[in-house]
Structure P
Amino acid sequence: MLKIGDFALLSKISIHMLRYYDEIDLLKPAQIDNFTNYRYYDETQLPIANRIQALKRMGFSLTMIKQILNEYGDTNSLEAYLELQLSQKNEDLQALQRQITLLKNTIQDLKNSNNPKSFDIAVKEIPKRNVISCRSKLSWYSQEGELWNRLREETKELNVQFASPSYDIAVIYETDSDNKVDVEVQQSVVGTYPDTVHTRFKKIPAILVAALTCEGGYSQLEAVNDELSHWILENNYDLCGNIMNIYHISPKTQNEPEKLLTEVCFPIRSR
């Protein structure tokens, strides 16, 4: 039998950790003296200690290690644990590589600009929503307000309960050959509602976006779009949907253009 200090030296596990392993039933002493409470370990427990150390080096948590040791004799089960851990570590590695790329690009932005936008770009999920929407082809983007007016007029008799937040969103579709601007405006609602002449009720799935919020008039949106396009390209994402503008503060409630607040969102996916 080995005293806890000797077992610690042989196993390369500290006395503190051996006591903790005892508390969580991961590696219990072979014997505890009833009078002194000294812990003693058997030499045959060294392989178990080595397994614990090996699994820790692979990144397994102590909870998982305890579960694995209970099934250690089952080769198929052990292989399944290892495959799952390998898959998770590959995902972690991809996330780390993305963080490194983001750091490098942001540092470069700092060198190239006194006011880089990289710090303000967020990757977030817009949740799934029920919406009422109105879509039309316009001659100019400035005509978008007509769609919002049409949406309000045609739904005011429906006693619509708007969600909170309401996600007042304009979706910009690709411009077709006749140079018309294809725009859809949406508001999130609670419940379901019938379609009207020009408005539709529909369900929108959750979507991952790169988002940049800008304060002020809409004339700056083109520059914001360029900034987001550059950021997506440099950070190994692909655009996978239609650009959206979320109007957090809009002319509906604010008459001063410099106080408007718009969040431009590009749907993205990892390359």
Structure Q
Amino acid sequence: MLTAEQKQQFADQGYLVIDPQIDPAIIDGVRERVGNGLLYPDGRTVARVQDAWRQDAGVKTIACAPTVLAVLAQLHGRKPLPFQTLNFRVGTEQKVHSDTVHFNSNPAGHMCGVWVALEDIDQHNGAVIYYPGSHKLPEVGMSEVFAEPDLGARRAPMRDGPLSPRGWWRELRGHSPAHDSAHNYLLYETYMERQIERARIAPALATIRKGQAFVWAANLMHGGSPRTDPARTRHSQVSHYYFEGARYHRPLLNPDGRVRYFQPDWIV
């Protein structure tokens, strides 16, 4: 299915644009139902809906598209296992990050993301910004962030002991028993901005058409570009995948450096 040139591009640049061959009616249905708030009948305006696959069959269909699964299997040499969806109505303008801080694996590298455009996406409505080739840089965990003296001095203090009821419950779920992930993530974002300056890698925009998909490697630096036209939507769906035969963990939730494995809720 993939050409040798496409495989080489993914290896060298860390991304690939593909046609996932998803029925346009499914794309339109997800955009209307999820993007326009079917899951929030009280009228709330939300920018992101997580794991809508649990309630919406179209979201699940996009995440499990046969062409996407076949492409990922070719790129990784293992069976892909979808485990999370995120549906967006507008661009996030999220700061640059790598997915490896949120979702990692042992062996490393067996995770990826696929972003499907539910409408045309250009430089004005918040396209994904990414840094080609950045997936080859060393993975960044919280130990690297805290090794920066000024960032380490600002790390979140211990909050729950491992023997406390809440600490015990967090440990059982694969989380560090004592951390403030929101606070520590701000430090991570600062560190990643410094990494970009150090690496001197130029950014690019994933301006893709409705129905296309942007596939990226787990360690590729990416985020949300500014919405220069705030009146426009940016309907899209991200699906995250692990791969068969690995073990899975979440570095951000374990800032003490200990690896705590967890079992995702697979999309089946």
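Some points to look at:
- With helix-only ellipticity at 222 nm (-39500 (n - 2.57) for each DSSP H run of 4 or more, over all residues; to 500) derived as -12000, matching label from P, Q: P
- Mean count of other Cβ atoms within 10 Å over residues 79-86 - highest-scoring structure of P, Q: Q
- At a computed 35 (relative contact order in percent (Cα under 8 Å, 6 or more apart)), which of P, Q: Q
- Mean count of other Cβ atoms within 10 Å over residues 71-78 - structure with the largest value, from P, Q: Q
- Entry that produces 19.6 once mean count of other Cβ atoms within 10 Å over residues 55-62 is calculated, selected from P, Q: Q
- Given 1.23 for Rg/Rh (Cα atoms, Kirkwood Rh), calculated: source structure among P, Q: P
- Comparison of P, Q by mean count of other Cβ atoms within 10 Å over residues 15-22 - largest value held by: Q
Values in this text are rule-based calculations from the coordinates and carry no lab data. The shown structure was predicted, so the numbers you read here are calculated from the model rather than taken from an experiment. Cβ atoms are built from the backbone, for glycine too; each structure is taken alone.
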